[in-house]
Structure 1
Amino acid sequence: MVDEQQTLDYHVKQVLEGNRSFENVFQSVIRMILEKDYEKVNVNGNPTYDYQIFREGKKHIIGMYDEINKFVGYVKNAAEGGSAKEMGFVLIGEPGNGKTFFVEQVCDLYRNFLSHPENQKYTFVIENPNAFGEYGQIKEIESQTYEDPMRLIMNLSKNREENLQHLKSIGFDDQGIKKLFENHRPLGACSTYILNQLRKHCKGDIEKMKEFIRIENIDIDETSGTVTGKYPSGDKITSSATDLTGKQSLPRLLNIPEGSNPYTFDLRIGALARVAGGGIHFADEILKNKRDLVKIYLGVINDRLIEVRGYKWPIDTLIIATSNNEEYNRFASEKEESPILNRLRRCFVAHNTNYKLQKTLTSYSLGDKKKTTFSGEELHIDPNLIQALSYATTLTRIPRSERLPPIEFMKLSANEEAGEKSIKLLKEIVDEKNRNPKVNERFGQKGVGHRDLGIALQTQMEMSTTNEGCCMFTEDAFIALESIIYDVIQDPKDREKFFSDIKLAKGLYRDLVEVSMFNAYMQKPDAIKDDVLRYVNMVIGIDATNLGADKMWGYTDPQTKERVPLQIDERFMKAVESRMGLSNSEHVESFRGSIRRLYGQRIPVEPNYDFMDNHILVKAVTNVRLKSDFAEAGSLIGILSNPHNEKNREMRSKVLDAMTKDGGYCNTCAQKTIDYYCRPEDES
């Protein structure tokens, strides 16, 4: 006897009352996405949407705005009955740019979504099949493709009108029935065969037929590939069609004498049946599969059917695939293979080119567990390491352009100001690059990938200098990254460009060190930031109408909301602007105008904005302060590098203490950073 809450009638009433859902996989996924907030953002000059569901969790997706928007658009189109429902979605790009991570995140989110009672997926089980057929030791039969019970009730009778009347008797109105039948499809071959046997046994009495039916929720099982499953491309010898579609089962053949019974085929051996009831199938490196498997995918994607020896099982599956550029280019060049590509919504995945977001990705590569040396001692992380490596990896992904230098390109990609260079220029260059028919020449398609960055960090952790000093020092990270480029980059032109990019990153690292040195000398962690903001506020106040002869001006601090007095120091302002190479009044006023515009745009919505991302301004302020505090510019280097008198030794000790106390340095990286600062190299 079936428990009341497992009866077909109970399930149908729960759907009618809105306690359970009946929708296809596309409708489920888009509902999952749009139930969360989203906001409008600007990426490389293009307005787009940022869906917050992809930013949740400890290790979530970073960036990938265009790719996420294309995926959302594809799923939404399919959910609304558009052409996408007969297509798969394939992510194409270089290794190590996050394709697989993206798909796995979507699967994780979907499993979590389905774990909530109102979103659970259900299927049906036929009990006691021997009462109406010959099934030997088989005591019950579960739908092989996890068909939804609502699909079953729409197919209980062979007569469509009788099914409609039955639904009306349960309580569905015409509008509700119309909505149900939008997702109508026939049952699979074995369910249809068994239902015909049951119908004949019950003489068409629907109520009697329902006595043999039990409703079960589908277990969300990641390891067995249920609801979300992955099929990695196999080698040419061992992979076969049965990996996807299943095959005839010997135990079932021994129990079922009727050779025409399609239940003799065990579909669950294959990867597709396990995700056929509203699940997600991940075809990893789909184009690496041998041709017969690719042809199976063509049929499955186009018709949403599993077909074995003429028997058909309709499936409700979202198919997401990945491919690297080389396989895609090879496949696209073979014209006879175009049908499979025409059935795939292609999304070309670029490396991340926002250095701010790259800091989080670099942290992912480093890992969040405590690091130790080979001898078990705790391994310290240089406070500049993540920032410097993020500069380096991002710059390798920035294409060369005569119109936009690499550092300005990188800054605009991070939505920062870049002098007179505009976001419009960035958009033009990115759009131009993305029109290149050669996929690997498009924007962001070349560069050091996430996996290579991880290997570089592993290499650094293996270095003797790292283990002996118990610290991952930033200068060693550049050495490790260069060694990886020698190992993995085969094209001499690409290798030469990447080394040039790393040289630029070293210059930016040098700027970070100079800021650290001055902050440590001043015994104040934010000394340079305070001076940068002092310059900015002077730019805002210098044209004030109430500025007196003493050049005193008052402003409201955007963070504390308190009134702050400030004396305009034009000598300081001109010294900073001279350091930036602003040689005439027009250039000066243009720069000051950009500061005023940025202040007006950012401060009202982001009171904590500190202008420290303006590398040129920060470097100029640092150098000016060094010049004003010492007899000549750079004399701090002379003091720190010449500890032969007591006064110099005291200064070095003072700087070292400040770095270890307030700067996040350990004794090893503090000493090495001071030594690096004293060497005349990597000046940007």
Structure 2
Amino acid sequence: MTVEALKPAEVAEDRLRSRALDAIRTCTLEVILDSDEPLRTVDAARTVAEHLGLELNEEELGGLSSVVRMVLDSDPLFSQSNRQWDLALRMGRAEGDRRKPVERAIEDFIDLLGHPARPHPIAVLVSSVYGREPEYYEAMINRLAPTRPQFFAARDGRFGVTRWLIDISSDEPEDVEYDNFEDATILNALRAATADASGEGPTEYAIDVVRRAGSPVETRALLFLTWSKFPDTDPDELFVDLFASPEVALERGPTWVTAESHQEVLDQIRSLSGNPDTASDLVAATAPNEDEETGILAPTTVRVSDEDLEQVYDFMEQSDRSFRVSELCQQALESFPGSRTYPGVLASLTTRMREDDRFQWVGSDRFRIQGTVPPEVEVLPEGLAFDEGEYLGEEGVEVDKMLDPRDWKHGLDEQVAHYLVQDVGDDSTVPQATPTRLEVSPPLHHYVAGTRYLRYSDRGFFPAEPELVHVSLTAPDGTRFDAWVNNRIGLLYGLKDWYEANLPWVGGKFAIERGNQPDEYLLAYEGEVEPLMDISTERLQQLLPLRAEAATDLLPLSEIVMRLLRAYPDGVHFVTLFTEVNVVRRIRRAQLASILSGQRYFQQLQGQPGFWHYDEKRAQKGKKKGGPKRPMREYYNDDEGGDEFLEE
């Protein structure tokens, strides 16, 4: 009798449920081993019911299927694919532990079942670990079991293991007890509970001990008490006689119970089938771990197999989109959060997909079929490239010359470093601590392309790997849409529809904030504008015709800048001027700085560094003087211009 059998009576129901689950677990293992192919849960449950002699209606069979599924999912020996269960070893989901000799493994696997077993199911289990065909190991068992001392023959071609029996090689009962029981607690409790047991022979006596114990009796304790009463008893023969008796039943352990007590277990299984929810907590509490599986499995017990990976690929091919690994685990492999195997399947699938060229990792836990990333997010959108054309003046001479930054007018080296004028292919910012929020005010070319440039100083906001990252954006109204980060180019794609529905063409200002998941972000916008980039619709209507004229008539940049500055007699900030120039023609910051520095009639207002003004008088004087152009440094202190700032 076990220690649990001596617990207070109020836990008897839980003990009975535990015995019922043990019976289901053992029978399910045998059913899986007997099958040549994976089984659906309902088929496994139906066969379990047949083996246990239970006649269940369809509703009860459905309930038993739920319990069987919980048992299978809680045990590392099993795994499932496409709603079909098998040994995790045979499915390629686990590695077998081959450190022990095969003969010892055979012994351990019979012990795992807890009762005498036929060679075939044990051979299947051995085969799944060591790799040869089951027939090879079945022949080995048939050859070894009758001759090896660690096995004994039961009836109907079954074999048990002698570790269930007692060693009676010593002469004195006290020595036999010492040889077999380091702790006599269980034995003494059984002695006290069955002191009045009787019987004409050892089998009858042992049955009476089981009946008087009132609870499962541990095999070795039962054999010792019976041997003490009948010293001529052969332990293995007594075991075989009890195994054949209809008055007692052998349960996993192995332990012995009366036929009536075993019927209570079967009734409990029927009860669990009627209300499977009552089994969930107990299944989790009694679930075996790897160590309890007698070393069948190697330390890494969950592995996504090649077949699983093919199944995932086939599932993903049905839709041209990105999939989260967690979604694939549930939809393709039917491994769900909360199950024992889910964390291992999730980790293994992630690793295998990262290693397989058919899949493309697109950030966080998202993957796509290779080659299905939207092609537009892999290239620079039209309108974002710089205009590299050569524009000549009236005499066919290049007038828009690039100057050495040392020849720029005072302060331009700082003005070109302004955050708002950094753009794709023209960025002098440096990586900083990971920002928690990005302020965004897209210029017209990004508005049209639906993009947002990620300056080097912004790059830590989104994941730096892989090169293409799929993210989700949520607008203030709760609308959720997909976007892409191209880390090579430094662009966020996918904003076009939201721009058009919410922002002015130029100057709108919003923010991007982090969401609850690593690849989820929030857009924050309340109608704000960026003052330095706020171009009114009326002004934009003036710039767009100039854009067309500049392209048709090949206007030099200096001409474009002059026309723009004429609209601001009181001066305009460098950022605003740069924004307007880029409406007319895509240029780099250094180009504008060179134009402003290369012409004496482009001046900064005194006391307002960064605000630029077109000086008509200087322009007229320049036309009258004509002649070759002097180096920029000569202009700074000439007799006509004074210093570089213009008096208001």
Structure 3
Amino acid sequence: MNDRLLRMREKTAARGYAEYRVNPIPQVAETFAAQGLPYAMRSALRFKAMLEAERPTVLPDERIALFRTVPAFPDIFTHDERKSLESKFFMPSMGRVCNINPNYGDTISRGFLAKKAECEESLGNHASDPGSVEFLNASIMAVDAALEFCERLGAEAERLGKHELATALGIIPARGATSFFEACQFFRILNYLLWINGNHHNTIGRFDQYMYPYYKEDIGSGAITEQEAYELVLETFLSVNKDTELYHGIQQGDNGQSLVLGGCDRSGGDAVNDLTKLCLRASLEINLIDPKINLRVGKNTPDWLYELGTELTAKGLGFPQYENDDVVIPGLAGLGYDIGDARDYVVAACWEFIIPGKGMEIPNIDCLNFPKIVNNALYSSLEGGGDFDSLLIDVRRGIQNEIDSMVTRHAPLFLEPSPFMSLLMDGCVESGRDVSKGCKYNNYGIHGAGVATAADSLAAVEKLVYDTGAITKIDLLDALRANFEGYDELRSKLLNDAPKMGNNDDAADRFAVILLDWFAEALQGRRNERGGVYRAGTGTAMFYLWSAGDVGATADGRLSGEPFGANFSPSLNTRPDGPLSVIQSFAKPNLEKVINGGPLTLELHDTLFRNKQGITKTAFLVKSYIGLGGHQIQLNAISRDTLLDAQKQPEKYRNLIVRVWGWSGYFIELDPQYQDHIIRRVEFLA
């Protein structure tokens, strides 16, 4: 990294762009309501107002420009209007279009004027449909607002003598990029505009695929060297961190800026290219939380790619997250995705599989609480004197009943229109239909929290209550109601004498297989109101805390309210034999059936990465999980002692990065409950 980029990285890491966020937030809702404006026009006018309030700023070191000067964006609805909508509709994520992946490549190659021309043509085709006319006029307004803003940015660049940038802005975004530099700047413009438009958690997608033609052309023609291309990738990656403190979900860092590398192309051929390697190298060097790298792998992935990914893990970034094409693609095809689209999958904000440019999917619409369902069945069955088979029947019925309830509460659904995002999605302009109304794929995903806790609970009951009689039904129920107070010996048996998922023990693992199969089967054939299917998953997101707080003591020895394991991982009270036994346990379920995603999450002590041998061993561990049929895996390189010290002296650890659930963040910025959970996770030593 040269001196210029080092200065930029230092400024970015120190949140140095925050000093420019001084422009007032435009307040528009009351005016929109007074004028009785339709919702699509409100969205376009807010976008326009935000860009007019922004002050195009270019700093001396910047070759790729753009950062925010308005610190937030306003609602398009008044308080009363929003309350009214919330009383009538299910509105995930505040009812905003988010967590989807636009078709960056198409817009970067053709530009906004081509999009505007498509809107004007579509207006003629849909002139008799007032809703389509409204949407298309709003889309044209959004295009004009974006072009006007970029003209102002170009004028500022010219005023400062930034002739390369000014020249590029004379071409993009009006017309398509003609060089790798222009493509990188155009990408940054789109990334910036989507955030300005309120499309939070916007996924970067397959950067090494849609940017590769420009890289290949410029390298092949001699227009740039590989080092110059590498520096452009570095600066592009730095640019998505400039506004990072403005973008968060449940916690700071939960911003969805996920980038996918490698895998196969739409015809099934190998898609790994030279830009794939450059992106991994760039992420390794900038050492920041964004973009969050995902690496698509499979049975034919070479060892060097696993090792390069492991070097990122060794940095302590909490990524890459690995996705297994050999499981994901057939799983998506089995749910009805066209095979070419399935091969083109990316991940949403965390891990959920979505299709770029074609999916208005809501991959995190709800969460199934496995331990709660098992607990409810346990009380009912044991109190009724039933046998173990009747307990399992009650569990399966509980899963079915909860799914029935979920499906009912997801409708009717409302998302506010997003004309600008619609411009970047396939088919919206042609159909005269805003993306908020749906796209090619309109599927919903449901997380599955606490699978290991539920499986361990069933395994404990089967062995200690029904098989050996070491614990009576009455004593177990009394202990659970008492949260194990006065039942220390009984709890010790549950913790230490019962099978646990993560030890490659079928006595526990088989219940995870059963539970996940029942989850998938309960959703099979169901359609949401938009015609999409429901997808079961193994992720938890924040529900490893939220759902756990709603569950009393469980039969695996867990105390009331104690968190579940994050995502697809052992329970916090489990001490597996080692990481190999964990991957063996967690590869046993039929993971193609639960293809909403949710990675096996492992914490590895940072001493494991001190030498080349450790890197190779870890890469082999990941490769082994993929070879066993695992669908996703993510690794944390941590030290419990370091994390504990960071809680005591946060000022010393401002750049300490950890993997939280499906994203990486700065440890000291997390709420204590999330910090404590990471510290409590099973830590495997070298």
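Each reported figure results from applying straightforward, stated rules to the coordinates on display, with no laboratory input. Everything numeric here is computed off the predicted structure, so don't read it as measured data.
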For which of the structures 1, 2, 3 does the calculation of semi-axes √(5λ) of the Cα gyration tensor in Å, for residues 273-368 alone return 29, 17, 11? 2
semi-axes √(5λ) of the Cα gyration tensor in Å, calculated, reads 88, 22, 21; among 1, 2, 3 the input was structure 2
Output the label of whichever structure in 1, 2, 3 has the greatest value of mean projected area of the Cα convex hull in nm², for residues 345-592 alone. 1
